[in-house]
Structure P
Amino acid sequence: MTVADLASTYLERREQDWNAFAASSADLPDYWAWWEDYSAGWRIPIQFLQPLGSEYTEQFKPLSKLMEQLGELDEVVVPPLAWVHMTYLHIGFLRPTDVMWSQVESFYVNAAPRIRRVEPFTMQVGGLSISEDGRIYVGMDDGGTYRELRRQIGLGVPFITQKMKEDPLITAEGDTFVPTMDIGFTTGSGSRQRLVELLDQHRSIDLGEVSPPAMKLARLPIQPYDHYLDLDVVAEVPLLGADHRKGYHN
């Protein structure tokens with residue numbers, strides 16, 4: 001799929017999400033109630049992610065203004081900008097039947113050589129939408145790089161190879177992952193129409209281009225009393241592309 005085709009696919013996904021949410025008359029979903037069930041009672045997730053809010057604080061000032069407006073609504077809870085990130089590979093939750101903390105270092109060790117093979121890239125961040133489960137998000141056009149990163153990590157880490165066999169985004173046609181950056185979550189109360197009217201004014205938000213400095217593996221210490229504790233980045237890997245064979249890289 002070409003870069004242009006991917007951009008069109010991403011836009012189509014945003015439009016589908018928006019139209020489905022705006023056309024619904026159902027009560028707003030409570031995102032964090034859904035998360036409590038999904039995370040088996042607030043277990044801590046381990047993810048490969050991009051902490052864009054902290055990496056581009058100055059550039060994302062227009063986003064801060066929108067998030068302040070959203071934070072004034074009963075319909076939405078908004079995280080601090082420094083917490084805002086894009087998850088491109090959810091590995092699992094810290095618990096005996098899923099991910100053990102002792103495994104996390106091996107994920108980094110095995111994934112890093114393959115991550116370094118990926119060429120540095122620039123992506124466009126913009127376009128607002130909202131998902132069925134209540135995630136208000138901004139899209140990004142990455143030219144498919146995060147799909148390639150997911151592929152490389154899966155090839156390098158046997159544990160993740162098995163996990164990805166259960167990932168609904170992996171289809172017979174390939175990976176259907178679409179990069180998005182969540183900026184707010186619905187509370188389950190208030191007016192869907194009021195939220196739609198506010199978001200509709202910002203559908204074309206444009207945050208410009210960014211070039212992520214490194215890929216991050218992180219622990220997200222989400223708790224029922226505070227969903228937005230500081231991201232705990234446990235490892236970061238630079239993208240070296242063709243330079244990955246030059247010299248030693250720890």
Structure Q
Amino acid sequence: MKLFKRIAALAAILLLPVMASAEWERTLGAWDTRLPSKGSGTVSFWGNYYKSDLVTDKSAFLDMAYGISDKWSVYVSPSFCSIKPDGGGSVSGFSDTMLHTTYRFRDEAADGFDLAVMGKLQVPTGDESKGLSTGGFEPGAKLLASRTFGPVIAVANLDLTAIPDADDGEKDFVAAAALEGVYPLNDKLSLNAGAFATGPRIDGGDTVLDLGLGSRYNLKGSMFVGGMFYKCMTESSAWTLQVAAGVEF
């Protein structure tokens with residue numbers, strides 16, 4: 001059960017995914033190649049309600065970003081998680097913190113597509129004994145790409161996370177991928193849909209495939225609200241409801 005709680009906590013962190021900010025970004029489930037402009041900061045809140053036959057997981061994180069340049073940004077994302085296994089008592093508290101830095105080295109306006117690379121580090125700020133942390137520093141890298149196809153913006157991610165202190169039965173690396181399409185309905189509202197896959201963390205585990213559908217609305221000024229519903233296709237009973245809001249300053 002302890003191992004299951006650790007896996008659930010990690011899944012919550014990875015799913016919260018993932019996101020930041022306001023109108024320069026267009027996605028909900030995948031990391032976009034759009035970054036905060038130089039000297040701008042952003043704060044966004046992301047909350048998830050995850051439900052399966054085995055566990056109910058309520059989680060949230062606060063994503064804070066800063067644009068060092070128009071092509072380079074840094075992020076810090078502390079998180080909170082509440083896990084309730086089926087038939088058991090719940091545990092809650094701060095979970096692990098994610099640190100990111102992203103650099104975009106291709107721009108669609110000049111090159112026909114966006115291409116960026118992200119470095120990331122999961123910091124074990126949660127309580128491992130409660131299942132709220134994986135218990136170790138886990139570095140990783142992510143490749144981000146986007147391109148416009150007619151009215152649709154396609155955003156793709158390829159992700160690899162290392163587990164330096166993997167326990168027996170855990171893998172040394174976890175791979176993930178995301179593909180999200182953004183269809184602008186007008187200059188403020190978009191329809192977002194995507195597929196999100198995460199490889200198993202434990203030997204013999206299944207790859208998780210989520211399909212998501214949601215919407216994002218840019219409010220007056222540099223603010224947004226949004227939400228997405230995810231359905232797990234490898235465990236038919238598992239689903240996630242995500243809500244988000246953010247602002248630029």
Structure R
Amino acid sequence: MKFLLAGLMLLALGAQAQEYEVRSEFMYCKFNEGMAIQDVIAQSERYGDFSKEAGSRYLQVVLTPMHAGVNNPYDYVMWGQWPDGQSMYNEWGSYTNEYRDYVAEQGEPLEPAGTCSGMIAMFNTATAHNRIPMEDRDTWQPHQWADCTLKDGVTMEQVMETQARHGELMKAAGYEGWGTHVFTPYLGFEPDWPYDYVQMNHWYTFELRGQTADSWMAFLEEHPEVQTESEALASCESNRSYAGRMIFNNAD
């Protein structure tokens with residue numbers, strides 16, 4: 001019976017190692033003359049209306065740097081997302097073939113709030129969450145990112161399974177309102193991109209982010225395996241943080 005229970009627990013952990021996998025795109029943008037983040041949000045909302053009318057399963061988030069370096073060649077990042085590949089290419093198709101005509105029909109000039117470059121697409125795999133109700137979440141939410149390289153012999157599956165286990169420890173310790181994701185390259189990357197994946201941790205409120213910050217060392221003292229196992233799997237650098245705002249969501 002003990003072996004049976006142990007086996008069931010391992011199966012459960014394996015199932016939790018990947019909550020879901022979707023496709024994401026990122027566009028790195030600078031404000032055009034006279035434009036500000038409010039203009040970016042307004043134009044994204046307009047595109048959200050078009051996206052919904054076109055039947056696209058697509059959402060957009062805008063990220064603004066908080067602690068992301070001082071020499072960034074961008075002012076903000078647009079993050080788009082689809083639930084699957086078919087939805088991605090459907091949305092790309094409607095944007096490419098129909099959006100300019102849609103804007104012209106609205107009688108509004110197409111004056112972009114920003115100029116975007118360095119567009120990339122990635123697989124976005126969620127490994128663990130402890131969500132809170134939508135009405136309790138901040139409008140702008142904290143996100144932390146890092147670029148990671150796998151240690152010799154380590155697989156992405158091991159990273160995901162370990163993050164799922166660590167997530168269960170965090171839940172048991174009372175941490176609420178957070179999520180962990182891994183992003184792996186898909187399109188737009190240079191052949192010499194030196195990393196295997198991008199790690200993203202996010203919180204639904206800044207208050208909960210602060211609570212995690214203040215209690216994290218005590219959590220690691222109680223669960224030192226969280227740090228040692230993570231360090232044995234990958235090395236991460238370029239830690240940076242952003243405030244992110246969901247502008248529209250037609251993906252559900």
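Rule-based calculations on the coordinates, nothing more; no lab input. All values reported here derive from a predicted model rather than from experimental measurement. Cβ atoms are built from the backbone, for glycine too; each structure is taken alone.
Compare distance in nm of label points 7 Å out along Cα→Cβ at positions 110 and 182 across structures P, Q, R and report the one with the greatest value. With respect to distance in nm of label points 7 Å out along Cα→Cβ at positions 110 and 182, the highest-scoring structure among P, Q, R is R.
If Rg and Dmax of the Cα atoms in Å computes to 17.3, 56, which of P, Q, R did it come from? It would help to have the intermediate numbers written out before the result.
Values: P: 18.1, 59; Q: 17.3, 56; R: 19.8, 71.
Of the options listed, only Q reproduces it.
Work out the source of -10500 here, i.e. which of P, Q, R gives that when helix-only ellipticity at 222 nm (-39500 (n - 2.57) for each DSSP H run of 4 or more, over all residues; to 500) is computed. Label of the source structure: P.
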